[in-house]
Structure I
């Protein structure tokens with residue numbers, strides 16, 4: 001994205017009005033009961049089902065505009081909705097509704113020698129800003145997670161999904177109001193004009209945190225220009241390491257799924273690391289299967305000895321989040337060299353090992369410090385829904401204040417509660 005531009009006159013005043021509305025809604029939402037929030041989420045799920053035709057009609061307009069703009073296939077895949085994807089959004093809301101209420105949970109309580117009781121309880125963050133591209137499902141996912149955790153959400157979707165996002169938000173706001181919560185629990189910016197992003201980033205008096213979801217350039221722009229604290233999700237340079245003690249049939253299925261199932265998402269495999277002891281057996285068959293699926297392979301010199309369809313890789317290929325049917329390959333000596341490669345080129349997102357050797361698996365799980373580490377399963381399971389979170393607000397690749405897929409509890413913070421009987425400091 002470009003550097004911050006001068007904001008047109010009047011936007012600051014408009015942002016102030018929106019921010020004050022969000023703060024008022026946050027105060028009301030904080031007083032709501034867990035059952036009220038459950039009712040709102042179930043109402044939202046039913047509203048999506050009842051209005052699926054309206055949502056798909058709006059999505060068709062976005063898809064038509066995307067085709068006219070020549071957006072790439074990965075972007076279109078993230079943008080596209082169908083009845084099944086809308087139903088998945090509705091199911092996600094119901095799953096979140098069924099989770100235990102995080103608010104008011106007592107995390108710790110102790111009695112001090114002077115008799116004072118010191119406790120710690122879970123509370124909402126307040127107003128959460130979400131800046132996202134392409135994915136209309138984020139509108140519903142973010143709304144559901146924020147309501148369950150007692151937060152107002154301020155949504156700024158991308159222009160490519162403007163019609164879809166507006167249709168979903170309109171449906172959800174009506175459902176929230178019908179359930180007795182403030183309609184302004186779910187808010188959005190008036191337009192997708194990029195100047196509004198600048199106003200959001202300056203609104204530290206009204207927003208408590210901003211979570212950007214999208215391309216690396218968007219996230220870096222937000223992180224570099226925001227006065228509001230940012231939880232970053234940079235890019236998913238995800239690795240699968242096929243160990244010398246791997247079950248190669250299992251490895252082939254895992255690697256194929258990790259790359260081909262949905263190549264345009266952040267938990268898709270971007271680099272495949274193969275132990276030199278199994279490369280002569282594993283790579284020829286794997287490379288052929290990838291070629292049949294349309295995957296472009298770029299590999300090191302050693303890997304190219306085993307398959308003619310592997311093109312030479314550059315150093316940039318090992319840093320790349322392709323989000324497409326392109327895969328980088330490197331043959332490594334052993335697990336230590338695989339971990340060294342991940343530490344050099346990884347993005348702290350998701351890494352996987354395929355191995356039947358318990359000791360090697362444990363070394364990988366203990367020494368690799370990405371937000372998600374997996375043994376003997378596809379990287380595609382690095383996902384809030386698949387991990388039992390119901391949905392996710394994003395996958396944080398920075399360790400403050402959350403790391404990995406962010407569910408309901410990651411949208412809360414803690415406060416101390418002290419109870420005394422008249423004690424004073426001496």
Structure II
């Protein structure tokens with residue numbers, strides 16, 4: 001028999017609770033079972049006046065609204081509050097009844113500004129510690145990776161910084177003037193978000209204003225154990241040692257293996273991890289082979305005496321410091337009478353100079369080891385490919401981290417912490 005439904009019937013009273021209207025397997029119901037924010041009110045109390053002003057939004061309700069939005073990939077406050085108006089699961093998760101008025105979207109903005117990025121980092125660290133206690137994190141194998149996040153600016157806001165500003169900031173080049181140096185000194189910046197930087201993830205793609213989000217992921221269940229947000233032009237190798245230090249401090253456990261892709265294959269990275277007693281499974285890049293001259297690998301570096309010996313046994317001594325190593329230069333007298341001068345120097349150069357990077361010996365060990373990886377090392381690096389890169393893809397595709405929704409480094413850091421917290425709570429809820 002064909003049934004009918006009176007679509008215009010409006011009930012004055014509803015018997016039952018909102019919980020009964022939400023499926024048992026709904027992600028917010030599952031997260032609610034494991035989410036503990038009883039500590040939050042005391043942590044943010046100093047951000048509010050005790051005896052003056054209007055009562056603010058309950059801190060737990062505000063944070064639950066944000067977490068519900070990031071879990072569902074609704075990262076814009078206006079859209080989140082429109083969704084909460086009709087979404088029973090979000091209302092119930094945040095603690096609002098059907099007849100309760102929801103806060104204005106601007107209230108969430110003011111709350112983030114008042115709390116600051118440090119408190120949101122503590123919220124994220126609480127999820128890490130909770131996953132650790134639940135057995136989802138062991139801290140032995142850590143996968144590290146970074147990805148670019150498009151800044152919330154228009155390409156029309158990009159302008160070249162004035163040359164004089166760059167010259168003042170770089171005092172050692174202050175004497176350089178004239179159009180010959182303008183192109184080298186020109187720097188692109190955004191007028192609406194000066195914190196972002198021009199970067200690209202591929203040589204085949206043009207540079208865009210971006211931030212860079214760095215994740216450290218535990219191998220056991222894919223829990224994010226550390227998150228860092230920087231400008232888009234920051235090198236990943238400058239962050240990995242801080243990653244591991246914070247993870248070890250947070251968990252009270254020393255990592256045994258750290259994996260990363262070849263973008264981290266620098267001598268200083270291998271050296272820093274070796275000093276921590278960590279086994280770096282990072283594929284070393286092959287040494288570039290310069291055209292027409294003897295490559296650097298033919299020169300023997302003596303770290304004890306801080307000298308380099310050329311293939312003929314002559315000494316190159318340390319000269320000047322660069323941002324990533326030291327220049328070593330030979331004597332003009334030694335090079336003038338050398339029988340292999342034609343294969344070592346160009347005719348216009350008087351002596352050989354080369355750069356020995358920081359951690360050069362660790363880099364050489366990594367290059368020798370790369371050709372003899374065991375089956376275990378290949379297996380761990382294979383897990384890195386889908387553990388760390390998979391988490392980055394998950395954050396971008398399902399949780400809105402493909403593009404920054406607000407401007408400024410601290411605001412993007414808050415977005416990263418909330419995204420990482422939502423992903424960790426999903427792992428915990430599944431457990």
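Calculated for structures I, II, mean count of other Cβ atoms within 10 Å over residues 345-352 is largest in I. Among candidates I, II, the computation of FRET efficiency 1/(1 + (r/R0)^6) of positions 193 and 313 (r between Cβ atoms, R0 = 41 Å, to 0.05) that gave 0.15 used structure II.
Can you tell which of I, II yields 2.9 when distance in nm of label points 7 Å out along Cα→Cβ at positions 89 and 129 is derived from it? The structure behind it is II.
Supply the structure label, taken from I, II, corresponding to P(r) over Cα pairs in 10 Å bins from 0, in percent with the calculated value 4, 17, 23, 22, 16, 10, 5, 3, 1, 0, 0. Corresponding structure: II.
Any read-out appearing in this document is the output of simple, stated calculations on the displayed coordinates, not a laboratory observation. For clarity, every value in this text was computed on a predicted model and none was experimentally measured. Cβ atoms are built from the backbone, for glycine too; each structure is taken alone.
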